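Derivation of every value follows stated rules applied to the coordinates shown; laboratory data play no part. On a predicted model such as this, the values are computed, not experimentally measured, just so you know. Cβ atoms are built from the backbone, for glycine too; each structure is taken alone.
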Structure P
Amino acid sequence: MVLGDNRKFVSALILPAETALRDWCAHKEIPWTTRSEMLTNPLVVDKFQRIITALNPRFGKVEQIKRFRLLPDTWEPVKSDGSLSELTPTLKLKRRVILEKYESIIEEIYHDHS
């Protein structure tokens, strides 16, 4: 999800597809541990930074993603634990729910920016 309303720059919350990430790690001979650990692996973070760097020129300067966080979660229209889901039944983002659920991570993205 892209963020940036009323902020100094655009950022993103990224939930990598586990199957694709596992395949990429296998191809790069990076031993799989846990989803959470893999998303903090410098090689994985660098992979997503390279993707963003490659895509950013397609957007105007103020629309380009400056910072991002990789999240180990999955977003589904229905949560088995009864918590609020991040997606509608038609798979649209529930921005308000996401902004509330990830408020501390979002604030960290913008607070850490120097």
Structure Q
Amino acid sequence: MNKEKAKIIYDALDEKKANRISVIDIEKISVLADCFMIADGENKNQVQAMADNVEEEMLKAGYHCKSITGYQSGSWILMDYQDIVVHIFGREDRMFYDLERLWRDGRQVQKEELMQEKD
């Protein structure tokens, strides 16, 4: 997992007061990506603001999003950064889809691990 990218995304979500930011390392169990980052917001405006901030901060760092889906509805925005896939939900949709349960074989990554400097 690219910790630099993950940290930028985590900070961008946190800056917009994202609820329950979750990082799941799926590198050993899936070819889809190295990790999923999951967060939720209180309403459509907050969910969209989180996605906007992630995109803006990643662009500043030189990373381009391969695709963004679900932005208009604002209930589940998926942002594909190839090795990291970001899922930003409205609260009810996050509970309904429960990606943490679906990907429970992945390894939960704690915020402190992301914030550590490279070895």
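Among candidates P, Q, the computation of distance in nm of label points 7 Å out along Cα→Cβ at positions 54 and 86 that gave 2.3 used structure P. Thinking of P, Q, which structure, once mean count of other Cβ atoms within 10 Å over residues 6-13 is computed, gives back 21.5? Source structure: Q.
Looking across P, Q, the calculation of relative contact order in percent (Cα under 8 Å, 6 or more apart) that yields 25 traces back to P.
Calculated for structures P, Q, distance in nm of label points 7 Å out along Cα→Cβ at positions 38 and 78 is largest in P.
Computing mean projected area of the Cα convex hull in nm² gives 8.5 for which of P, Q? Considering all the candidates, the number was obtained from P.
Sorting P, Q by distance in nm of label points 7 Å out along Cα→Cβ at positions 30 and 46 from high to low puts Q first, with the largest value.
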